[in-house]
Structure P
Amino acid sequence: MPRIAVVGSLNMDLVAVAPRIPRPGETVFGDRFFRAPGGKGANQAYAAASLGGKVAMFGRVGRDDHGREIIASLQAVGCDVSGIEYADTTTGVGAIFVGQTGENSIIVVSGANARFLPQDLLRDPDVLKDARFLLLQLEIPLDTVIMAAKSARRGGATVILDPAPAPASLPSELMEHVDILTPNETEACKLIGHSGGELNLREAPAVARQLLQAGARAVVLKLGAAGCLAADGTTTTRIDAPKVDAVDSTAAGDAFNGALAVASSEGASLVEACKFAVQAAAISVTRYGAQPAMPTRAELEAFKTRHPTGSTPRR
């Protein structure tokens, strides 16, 4: 099976669940608290490995219990962790607030993730040579993301970028090496300068076209409960999401991207890979936490039989 590399962040998530997310200056009593390994990079690696992908994770953790726990979590699902190194600082932390309807608010303290620099990849120019798919996000220094994208593309890999957290724009130096861009609604709006942060479904194809013009070869807009929209410059297809009772959407996008890479590595078309991905994301929102919410391959296959996913081609 082609190898999936993930270059990105590794955090320990500290999660508080409450009836709703507090407003500024407000105190709300919560229902539960837990901690679990997270970080967008590690979540995507964990999701892909749980679904049967051959995955290698590259990143930085601190010399602390959080870092060791994160590495052990990835090892437990068969992820290659030899590309994770220790930095002389604390492991990154995500403070996550989850409301009763599944919405979330997150503060990330980068810690060791900020120490993952381009020269770390340059020490071994062939570090990504075996990767056929590369998953990237934006929780590590942007120069490192650009270096990873360039290295992977030189080796012939397909580069999948989750532009999160979204900047006001993405540099052309990065976009010219991106094969599939996977923003959610908020990220897509920010990237195109659209105020409000939400899209109606009629707007989605036009937004995808704008993002394609920015340089990506394909765009997958993640639309939450509405599924996703896949556009490659020739065809545009909306894929419906299964109906589920959501409790926590924290890592749904990471479940999606991990699954997208696995299905693509198995030869699925973009639309078929998106169908696989929306089902993985749907399972994840029915559980609390990031990595604890990721489905196994057996769970996903069983879910698919009960929740078939439809798609609608558009021009």
Structure Q
Amino acid sequence: MNAESIPAGTVLHLLTGPTAVGKTETALQWAEANDAEIVSADSLLFYRGMDIGTAKPTPAERARVPHHLIDVTPVNHPWDIRRFVGEAASAVAGIAHRGRKVLVTGGSGFYLKSFWAPVVDECPARPELRARIDRMEREEPETMLEELRRLNPEGLGELDTRNPRRVARALERCLASGLSLAALQARMRSAAFPCKGLPLKLVLLQREPESLRQRVSQRVDQMLAAGLVDEVKHLAHEGLEENPSAASAIGYRETLRFLRGEMDRAGLREEIIRNTNRLIRKQGTWFRHQLPHHRVITMGQTNLSVESLFE
């Protein structure tokens, strides 16, 4: 099934919210009640073996509802947004042709955005350039940012310069195209994308800050008790550190440091909790500025049946 075959009028139901808000169970309940299949828009669930640290839906949960774009590649084979866009559109087309509803869920903003806006420009692929920049990302992140600023004297706009992966991909696009980020963004705004024109219903789940912080602490404790350290140890042997996106993910980067002896177990717990709460704040900023028209549901405060979430 290819992306071009998405039936006209297919409705995209998107469910998002910060880490630990309760998206997984809410999505399962809605999908079961509405004859839907789930398309994951999480940037880490692609990777086989990254289960505990990502709070990936369990085999039992995936048996309740068909899921797409989970466990599709080894941990040492990076995925990127370009591949995601094509695979996600194919998944949407297949679900729609089966006569079922489409539910997209996840908290990775860039991947979610691909359903309502173009996020991939047509820069030529240059493997040697990608390899050089990946090496810079590992060994010279400061030099990488300096080079990007040199190529963009008018500024870097809203680029998250504290995220080495975003800086690396921005530098790659500028060097491959010969254009500035501003020019690339202008070109992309007019581009087509697979789900363009499809009706969109979007729900943002949220919780009170203290409730969310408590859930984060509980989740981290559960992950450590479930064997996060052993999972990361195994993944390291499978090539985790060959994939910068996976190796730098929260829960994994801290555990790699723990395995190198750079912190004790108590420090590991606190570092994962601290970084997860920092991520939640960044997610909140993204949701406020990037989400199109959406409904906000405060978990624990709204008497709402999950079945009617998008009504």
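Some points to look at:
- Value -15000, calculated as helix-only ellipticity at 222 nm (-39500 (n - 2.57) for each DSSP H run of 4 or more, over all residues; to 500), assigned to which of P, Q: Q
- Sorting P, Q by mean count of other Cβ atoms within 10 Å over residues 105-112 from high to low puts Q first, with the largest value.
- Mean projected area of the Cα convex hull in nm² from the coordinates reads 16.2; which among P, Q: Q
- Entry that produces 19.2 once mean count of other Cβ atoms within 10 Å over residues 9-16 is calculated, selected from P, Q: Q
- Relative contact order in percent (Cα under 8 Å, 6 or more apart) - structure with the largest value, from P, Q: Q
FYI, it's all coordinate maths here, none of it is from the lab. Source: prediction; values computed, not measured. Cβ atoms are built from the backbone, for glycine too; each structure is taken alone.
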